[in-house]
1. If distance in nm of label points 7 Å out along Cα→Cβ at positions 134 and 238 is calculated from each of 1, 2, which structure is the one that comes out at 4.0?
2. Consider the structures 1, 2: one of them gives 2.9 for distance in nm of label points 7 Å out along Cα→Cβ at positions 46 and 150 as calculated from the coordinates. Say which.
3. With mean count of other Cβ atoms within 10 Å over residues 374-381 as the yardstick, tell me which of 1, 2 scores highest.
4. A value of 35, 29, 21 was derived for semi-axes √(5λ) of the Cα gyration tensor in Å; which structure in 1, 2 was it taken from?
5. For which of 1, 2 does distance in nm of label points 7 Å out along Cα→Cβ at positions 302 and 422, calculated from the coordinates, equal 3.1?
6. If distance in nm of label points 7 Å out along Cα→Cβ at positions 366 and 382 computes to 2.3, which of 1, 2 did it come from?
7. Could you figure out which one of 1, 2 the value 23 for relative contact order in percent (Cα under 8 Å, 6 or more apart) was computed from?
Structure 1
Amino acid sequence: MLRRRWFAALALMGAMTVVGAPASAAPAKGGAANLAMVGEPQGLDPMTSTADLVGTIMQHVYEPLYTFDANWNIAPMLAESMPTVAKDGLTYTIQLRKGVKLHNGRDLNADDVVASLKRWMDVSPRGKAVAKVVAALNAKTAHSVELVLNAPYAPLLAQLALPSGMAAIMAKESIAPQITDFVGTGPYKFKERRPDQFTVLVRHDAYTARKEAPSGYAGRREALLDELRFVPVPNANTRVEGALSGQFQYADLLPVEATSRIEKAGSAVVPIVTKNFGFPYVVFNTKEGVLNTQPMRRAVQTAVGQGEMMAAAFGDNRFFVVEPNFFPKGTPYYSAAGSAVYNERNPAVAKEQAAKAGYTGQPIRIMASRQYEFHYNMALVMAEQLKKAGFKTELQVVDWATLVQRRGDSKLWDVYFTHSGLLPEPMLSPPQLGDGAPGWWDTPAKKATLSAFNQETNLAKRGPLWGAVQQTVYDEVPFIEVGKFNALSARSAKLEGYIPSVWPFFWNTGLAK
């Protein structure tokens, strides 16, 4: 019953609504779609980057063993079915689908899966967290894999299913420290990338689809469009104008103030509101610099007012909520832990805390990108809040690809803005809960609370353990959750079959003739 209530709550939490009537006829086949994205991906390796933009594009090229259906249930993708799990919860046997064609023409086999997952555990922040509990990974037969853990790990299948920092299955001969040959199993193949112009994917004619009905990311996938053209459009207003003019068949993450313009544009453009899309959060550099100590981060936390930041970011209160809990009421992971230090906005106390922590006027370097306009607006507000508390600030406004690159160097920043999807498994977001992600949070309290949480596989017992993790985040301040938001995008009325989602996908999507 608890499991059913959890998924019922998720259906409400993650309900995705489209303003406008969906097309009733089956989408047509053929044509190319121009898809306006927030910027240029810093790369196309879906393992090494947790950037949503990379995952959005490359989930069409690569597929995981498991994925999520429309209700956030785990469902098999390249796996034939759900795994067989030993009674002790330590050994997972995964049967693979037979006859799945790679983009180079040969059939996928267990050696590809083992090689891919080993690379994922070496290079992905999410994979590195999984690697700590993996004792062995082997191909049992040509179409089965055995994964042996050294301790129970409840988030395993969810980690294998996530498009961001993806456990992508690749042709083993294409695997290299730097991926240059993108050979997957997805409905689309990589064709060409011209930086700052486009990334083009083309239909994989030999694609081996599942037989189940489509549901979220799960089930049957069909490449109806001949080409997907992902176009970097860093300026949010340019994405709006391109959607209204018909230049783009889809425009991602638009400013909420554009809602009325899109609604008044007539039947040619359809606004899309993805409810409970995600949460913005502010990452702190715990490794070095002015905020590498907990007392200094606590002082910044005291100075910050999340309500003011969310209002500046989204304006219309239909698009955001200000609350300290990481998960909504009605879900097993709802907790009020740490709420006393959320949205304090107390400059006088923050100044006292900073003085006791030894602050001597060093600038706090705040990094944000205008490609996500709400990140930039929040950064402006935070900078002013910190100035009122006596801090010096340095706002670094860069394009998203540069931010993703620079956040990997602890010498270049103190704070950066990002956001994450609101997902059913806490360990899926943000990456800072894993290992090695920018921010480099690694403390005994983190290890202890996460170990207890991840080793408990009973949902009824696991839920309360999340409260201890959330309290640790508020106590140690590796990042600050700002609030929760709905997202606005837009599509051409001619783009049929599109289903709103956290990581937009365009299989099963076609253009009306």
Structure 2
Amino acid sequence: MTRTTPTAAAHHGATRPTRATASVAAILAESAARYPDDVAVIVGDHRTTYAELWSETLAYAGALRARGVTEGSRVAMLVPNVADFARVYYATLALGAVVVPVHALLKRREIEYLLQDSGAMLLVCAAPLLAEGAAGAELAGVDVVTVLAPADHDDHDGPDRLEALAAAAEPLDIYVPRDPFDTATILYTSGTTGKPKGAEGSHFALLEQVNTNLMSTFDMHRGDVLLGALPLFHTFGQTCTMNTGFRTGATIVMLPKFDGDAALSAMVEHGCEIFMGVPTMYMALLDAATRNDARPTLRYAISGGASLPLAVLERFQSVFDAPIHEGYGLTETSPVATFNHVGTAPRPGTIGTPVWGVDVEIADPATPDAIVLLPHGEIGELVIRGHNLMNGYLDRPADTDAAIVDGWFRTGDLGTKDDDGYLTIVDRTKDMIIRNGYNVYPRQVEEVLATHPDVTMAAVFGVPHELHGQEIEAAVVLRAGATVSPDELVHFVSDEIAAYKFPRVVHVVDALPLGPSGKVLKRTLVDRFSAPVDAAAAPA
């Protein structure tokens, strides 16, 4: 028997007569007041206390205010995992502005698109990323300031140093309060068609996610030491490591660039008790453990971003003597929706049960304009509702209405739910590829391939890969008389898009397999080209 949900109350255009205020900036402000001398961030051998981090954040906010940032402004940031990520992030939010984190591996045209689409009025770019960041900002006509540049940078042409601007500006006194449902962050995501979409996260959703993580989902307390290896521009690292860690008064050991050997050494040196990562990070740590006998005193680990192979999970738990708790979420759900909650033995192979205050059910994917819930045990589409939902996709009401139906967010992922409430992902309805925990959208890659004069048709797909989770491959049909080689096509694409997106293998075929409607049958390509891969020999 099927169940149909009641239509949700109207949520578009309704005025909320609220007197309540909220700000994600309160996370850092409150911990600085409560635990001023506790260490908030460790980068290399440099330690920053909560009081220092908040003071520096208020100074950055003063500089950004002098640059024209005000309530509602969109500020983009292209910064790796260093203390300046936190300073710029919370400084922007403290001004009542909106943070637009930019993926650190994007190329200039991709950055240009994000800056224009988000309406960013400023890009804060780390000096090592200026080559693409400043070029993208120039294409978009957006102002740039930099962090991490040498002090003598002020004597040369180029963007102003935010550090110098902060030293000369009057610091902010305290953060600007916002309506709880005002947008705090715009994080870019997309499906397999169209341009990337900006998911708007509200102050309420992000704060409630953090509180839910701490109350009943994670085992995290003041003084815990976390490894901050997940990229902070991504929702997983940003919410689960940084915001949740700072909210509870933990210490975050940040790694500007993840490397298994460096991560293991840092965890041992600083006594990390909690590790969060995507499956490839677990594989890299296991590899590093073959060269280093030292082990951190991990209490537990958290895995997300993609399914963790059971063999890897079991090996990690044996080598590091720490249980792994898997969860599930999306950018649009802030992100955690389900988790193998700490305090209950995890069920490997599942994504756990819904977090507090969030409903996750299985719906009929054949009814896109209504939510028809299916009985336990049946395969269907995971749908989510609760305090963790985004406000919507920026300036895309049609996309928002298609994604959130009757108050439920349609994930596009297929799965099951058992009688105990545990959910399992079965397959993806989307063609999205997840490589090293990063989302790759085939159409974007196909559009680049299509610009090559020798290519007449192209299809991009993911094949299973032991190390990367999935590897990106392409099948192309060439024009008659074409002389381009597969390796030349790989290099052609790699010059145009971020390094994690381009296909490592290109297959030249006579024709692509097509269905009755003319749609490329990518599953046929996956089956054809999914030969066993030697992970050690595959290009990174």
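1. On the way: 1: 4.0; 2: 2.5.
Checking each candidate, the match is 1.
2. Details: 1: 2.9; 2: 1.5.
This value belongs to structure 1.
3. On the way: 1: 22.4; 2: 15.1.
Of structures 1, 2, the maximum of mean count of other Cβ atoms within 10 Å over residues 374-381 occurs in 1.
4. Numbers: 1: 35, 29, 21; 2: 34, 29, 26.
Matching structure: 1.
5. Details: 1: 3.1; 2: 2.1.
Attributed to the structure labelled 1.
6. Values: 1: 0.7; 2: 2.3.
The value was obtained from structure 2.
7. Corresponding structure: 1.
Values in this text are rule-based calculations from the coordinates and carry no lab data. These numbers were taken from a predicted model, which means no experiment stands behind them. Cβ atoms are built from the backbone, for glycine too; each structure is taken alone.
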